[in-house]
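Listed next: structures, encoded as structure tokens.
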Structure P
Amino acid sequence: MKKLAAVSIVGGESLIGREIREVLEEQKVPVRLTLVGVDEEAGTLTEQSGEPVVITPLDEETLRRSEVVILAGTPASSERALKLLRARPGGPATVDLTYSVCRAPEGRPRAPVVEAGGGAAASKGEHLIAHPAAVALALFLKRLAARFSMRRVSAHVFEPASERGQRGLDELREQTISLLSFKSMPKRVFDAQASFSMLARYGDDAPLALESVEQRIEQHLAGLLAGTPGVPAPSLRLVQAPVFHGYSISVHVEFEETPDVNALARALHCDEVDVRAGDLEPPNNVNIAGHGGIAVGAITPDRRHPGACWFWVVTDNYRLMAENAVAVIRSLLAPPAGAV
């Protein structure tokens, strides 16, 4: 019987932690999971594959027993885990989905779905999973660049509440209920009315600025597109949308020559890109839920600017991140070339 690799998930009960557990199970990756919690989470009971599981406290011994440690909790829990791991080099590989590694010089955004060779080779160390909006745009633009020359790209990225974790989902739901009940709204996450509203920025007292997320997407996208010829640096605008899950992205592309819409659809089509062109209903963040990759539709020539087109791109943010994380985990656990 094949030995199961020891993998720990710090924050296994978070939204992204649960998504990773689901993808690992769906893909039948041979791992033995340990769910690691912090403070009040430790010692509580949950379930994995239909079996009861006790959440293990976050300590150095637990992490050191693992071949791979997945950071899927809060930035604070990730910082604590990284401190323990970095105290003794040569330990397990780290796969970070909380953007904590990016503060270190060795942090590089990873997205095997857009990497040459699918990210087949991975060495131990710290692996930062790229922001899902950056991955979606990189996948879209790399497909286009393989067939067409682009002059200019701009995109409006519509952020779901789930990117702020369970607290973001809870606040959007509570705000909606409060508004319909004519009660005061909670504003702990957005410090602004996110329900029934589009936000270009959060309130001054929000724990995270929307502008900082926009900059992270730009940085990760630049890293993913590095070395790809024919892709101009996209101009981005991030907007908080009153939706629970899924990114929607309106992309405007100016081409060097006027392209045929059908040719654009054919260029985009692949296993990771579901193209809904012609009379097909454009994708949306609801019908993409639970699906990997991205979906593209509403490919429309710009009536005012010949040679330019509009595209509508959507993706399930957590599924896209989880599938890229699991691809990195698979490469980390793969036996060395030539091993029997």
Structure Q
Amino acid sequence: MKAQVRKIIHIDMDAFFASVEQRDNPDLAGKPIAVGGAGKRGVVAASSYEARKYGVYSAMSSRIAIQKCPDLIFINPRFDIYKTVSLVIRSIFKDYTDLIEPLSLDEAYLDVTSNKKGMLSATIIAREIKYRIKNQTNLSASAGVSVNKFLAKIASDYNKPDGLFVIPPGKVIAFVESLPIEKFFGIGKVTAARMKKLGICTGADLKRMEKGQLKKIFGKAGDYFYEVSRGIDNRPVVSDRPRKSIGAETTFEEDIENEVELIAQLDRLAKLVHDRTEKSGNFGKTLTVKIKFSDFTQITRSTTINTHIRGFESISKLAEELFREAFNPDMKIRLLGITISNFKIKPEQQTTQYTLNF
């Protein structure tokens, strides 16, 4: 019996935080804005499309953002508003399927293979969802439709903003083979550059590599690269998973080597993690710091204490101690992350998923 072809939609709100601010303040319409802090240690949480034309993106330091766009307008984030809008969007999703996997406040996967409305076309469902989001929130969303999560996510990035891109089953192989290697989800700038040195510039080039070769060069990621180069991604859309950890991480627009600037970024992440643990009511005993260097090597450092880790100062202090243990002044850093885990989930929270901002 032939396996049923899955129908997966990836919905991605367009410049979500910035678009909400422009919607609620007409004076900001058409202007380059950044949601985040404008101070010396400020970081851009989100940017409008007008700001992106100047090269201003999320996780960029405010100092660099202003250098790129002197007319940039900074707006303090209103996460309660963003979450309220996100819940409206989530309610629209639920009219079609219960298989919803949120990735953040502004994006989610939906499995509509068997949907509540009995609709045969995932493309029509995606178009309806986009229309309803626009009608109920006055915000635009982009949608990608395909046979798996990997392809749906790539598709949603086409024709942004307000785009709809479909990769049907019969065109999967041709699409993946023609895809530039840097467009593959999960392949960053450093890995893409490394692949190009090996002559891997497209999906077709990647597909020619044997699995053993890929694993030898890229480690565990080699299995993933082998599968997706053939358009294969069997990961299910999973909803309502009990969260075992709460964290935040950021990939810098430019690699950072300055220790003071890195500590400032760590403090920002500590604040995010503090807010998220307080809001969820889950407090762990283990704190982990993740560091990814410019050469794409990654390390983690963890510490476990006897009591639950609570309060910004406690999180910040533990994170800084772990960071300093691993910091190498001779190596630039491209990503930092903090995670709290090893917490006892309250019985009533066993099936509650806490959706993170980043």
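Computed from the coordinates by the stated procedures, all read-outs in this text should not be read as laboratory data. All values reported here derive from a predicted model rather than from experimental measurement. Cβ atoms are built from the backbone, for glycine too; each structure is taken alone.
Computing Rg/Rh (Cα atoms, Kirkwood Rh), for residues 177-216 alone for each of P, Q, which one ends up highest?
Values: P: 1.03; Q: 0.93.
Structure P gives the largest value of Rg/Rh (Cα atoms, Kirkwood Rh), for residues 177-216 alone among P, Q.
Still on this structure: Looking at mean count of other Cβ atoms within 10 Å over residues 185-192, point out which structure of P, Q has the largest value.
P
Now, a different point. As an exercise: semi-axes √(5λ) of the Cα gyration tensor in Å, calculated from one structure in P, Q, equals 34, 26, 18. Which structure is it?
Details: P: 34, 26, 18; Q: 31, 26, 23.
The read-out comes from structure P.
One of P, Q was used to compute helix-only ellipticity at 222 nm (-39500 (n - 2.57) for each DSSP H run of 4 or more, over all residues; to 500), and the answer was -11000. Which one was it? Don't jump to the answer; show the numbers that get you there.
On the way: P: -9000; Q: -11000.
It traces back to Q.
Kindly point out which one of P, Q the value 136 was derived from, the read-out being volume of the Cα convex hull per residue in Å³, for residues 89-168 alone. Could the numbers behind the result be given before it?
Values: P: 136; Q: 83.
Corresponding structure: P.
Figure out for me which of the structures P, Q the number 1.2 belongs to, where distance in nm of label points 7 Å out along Cα→Cβ at positions 137 and 233 was derived from the coordinates. Intermediate values should be presented prior to the final figure.
Values: P: 1.2; Q: 2.0.
Matching structure: P.
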